[in-house]
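The structures come next, written out as structure tokens.
Values in this text are rule-based calculations from the coordinates and carry no lab data. Since this is a predicted model, take the numbers as computed values, not measurements. Cβ atoms are built from the backbone, for glycine too; each structure is taken alone.
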Structure 1
Amino acid sequence: MQSCFHLAYHVTDLNEARAFYGGLLGCREGRSTDAWVDFDFFGHQISLHRGTPFETADTGKVGDHMVPMPHLGVILDMESWTALAEKLEKAGIEFVIPPTVRFKGEPGEQSTMFFRDPSGNPIEVKGFKDTKGIFAS
């Protein structure tokens, strides 16, 4: 089995979370109660619990951008990244950082986009043409 991460965090409304993570992002719903719901977040497990989301601030300097910290992120292949970016744009998602290429022509070149879930939790989705670039320096 390839390892995967598990992350649990707060959302303000489980029905909004279901519509966003399940409906818009296409994440398969797993177990749930009246207080939390699990999702298959691109092969990883997230557990969304009803509560007050963590505080974030745009304090992470990456390239020319200040990114929200902390944030959740996932890395996709370019075909999946492009399809998701197009889907989010068509849905009218407000991007913190719109789909863009970062570190163009350098080791670790990547496509990235930042957006927030309905509770304000920041999410980054990266795309790589070649997975060897993920840890390139």
Structure 2
Amino acid sequence: MSVPAEQFPFTARTPDLGAASLAPMLPLTLVASQSAAVSGLLDTGAAVNVLPHAVGVALGFDWSQQTTSMQLSGNLAIAQARAIVVSAVVGRIAPVRLAFAWVDVDTVPVILGQINFFLEFDVCFFRCRGVFEIRRAQRP
């Protein structure tokens, strides 16, 4: 049985750059003790999902209460990070649990990476058409 896909447009991150700044930004709602509507950058090169500090606070998390630390690499290697898990709602797709590296900075967007966004969803990018499709991954 085929799982229906939902289609979303690429979004201009810097409007004055037009098509050169189009990125796959997925609108979703994150839910913990509170909820937050966010846009997450689909990043197939990111090892983990990343959540900016302010979004974690908006979800009701307290930095000092999160004891599972994480070491990130690349541009975020100097940032402290804590592991958190939230529920995520994407369009009409059933909610899914996503694990995030909650960082102590706000200079990064919500990033949806390999662990565990791309383990939960199949994604097809149609950059020349300016759209992408996602669906829940089908397990064998």
Structure 3
Amino acid sequence: MSPNISVIKDKILSENYFVLRNITYDLTRKNGDVIRHKREVYDRGNGATILLYNREKQSVVLIRQFRIATWVNGNADGRLIETCAGLLDDDEPEVCIRKEAIEETGFEVGTVQKVFELFMSPGGVTELIHFFIAE
């Protein structure tokens, strides 16, 4: 059942690197009560990630990347250990992860299987992630 939402205001605050919007909406509860919410929503675009497995070494392949958001929040070197991932832009998810695997690790990916989709930080970020695993 879809929630009963009435958008009051949808204002773009920034279109710098991604889109930041300020949205005011009324949510009508099942009992008829209406609650007004005001939220900022950060739209990064959708992405895809893949967990690479090295059969020869019997280990997963991860990368280490600098992330400014972690650095400003106390991560001394600002680096995170991650799976290969990227924004879809105009690509299909599988095309995206194949490009990212080559770009970030140099590995070409063979057969892949889509495992699931999820929303990252759904409280304020609209970003659907497609998760793959290499077979």
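Can you say which of 1, 2, 3 returns 4.0 when distance in nm of label points 7 Å out along Cα→Cβ at positions 24 and 48 is computed?
Working: 1: 1.0; 2: 2.2; 3: 4.0.
Clearly, the read-out refers to 3.
Which structure, out of 1, 2, 3, was FRET efficiency 1/(1 + (r/R0)^6) of positions 32 and 56 (r between Cβ atoms, R0 = 25 Å, to 0.05) derived from, given a value of 1.00? Please report the intermediate quantities before stating the final value.
Numbers: 1: 0.50; 2: 1.00; 3: 0.00.
The correct label is 2.
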